[in-house]
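**Q** In the part that follows, the structures are each spelled out as structure tokens.
Each reported figure results from applying straightforward, stated rules to the coordinates on display, with no laboratory input. This is a predicted model, so every value here is computed, not measured. Cβ atoms are built from the backbone, for glycine too; each structure is taken alone.
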Structure P
């Protein structure tokens, strides 16, 4: 899935808090390689080039790409969305409310976030990995092999999971307010003021 060129380009391009921008390109590569568990940049390259069998190279590049996505920062000044592979299948998302449907359930779509800051916060708070996903291959590997939480570019997420975004048709013009009030009352005081605010 990830060849030598794909992985080495990802390592070259990744940004880390622990690697200052003002260092030379060579020094940055040395630090990035060390951060990924190699002695230096040449050790990383030699390890990949000298894998004796193609299946071992595939495993090495997959592990390395997983590690790159797990530690790199999302791109600067770009909106992202936060997705999570659910244990029962499917994908959940950090969302915002856009209305109620005809049965009184909330309709929610992925919320645009500052991916860089969200990745930093989540990586401090949760023990499971948080991946920064920027390509189709990475998204497929995350969804089917790596799991956990991902910070994903919205266009990529929309391409793979259009149903998460295309929900305006579900919003009722006249939602059943009596059913909605009952649902909120059943949830207790925590949600009691939500109807008044909307």
Structure Q
């Protein structure tokens, strides 16, 4: 191999490496990116408020489950809620620290969204709610469907820049929190109905 061929080969390899490094830096989820990872920094104030809401809801749910099991009464809403709640208590939603989100993590989030959606749809089908509770439930389902759409957009957008990903992950985080608030409102309304029937 001549000296010119070696220089050309080294130049081409260097350009390819530089291209891949640039793509990895500016477009973390692109097909050229080496790691397909994005470091997301959540808003600590927003997370702190969310953690308080989650803890309050968890305490209420645990007390309701104890009452349910001690009374031997079955309530489908309460039963399903214990499986829906962990969807809103994921570590990445509760952390104030920067998080590394891999593109493969989005598949896990999508799987959780689908399970939650199915549980909520099961409630629509099997339980007769008041208009207020049903409205909260239907809005909660719409929120979950919007989350699913956002996750699919994020997963399929290979050429989103770091700036775009920062905005999309922040919006996704906020959507999860808003979805929880709607689910919590639904739970409270259906709980009030259940308690009114017991009186």
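**Q** If FRET efficiency 1/(1 + (r/R0)^6) of positions 10 and 146 (r between Cβ atoms, R0 = 41 Å, to 0.05) is calculated from each of P, Q, which structure is the one that comes out at 1.00?
**A** Of the options listed, only P reproduces it.
**Q** Can you spot which of P, Q the value 27 was calculated from, given it is relative contact order in percent (Cα under 8 Å, 6 or more apart)?
**A** Corresponding structure: Q.
**Q** Same structure, new question: One of P, Q was used to compute helix-only ellipticity at 222 nm (-39500 (n - 2.57) for each DSSP H run of 4 or more, over all residues; to 500), and the answer was -13000. Which one was it?
**A** For helix-only ellipticity at 222 nm (-39500 (n - 2.57) for each DSSP H run of 4 or more, over all residues; to 500), the value -13000 is produced by structure P.
**Q** If you don't mind, another one. Which structure, out of P, Q, was semi-axes √(5λ) of the Cα gyration tensor in Å calculated from, if the result is 42, 18, 14?
**A** P
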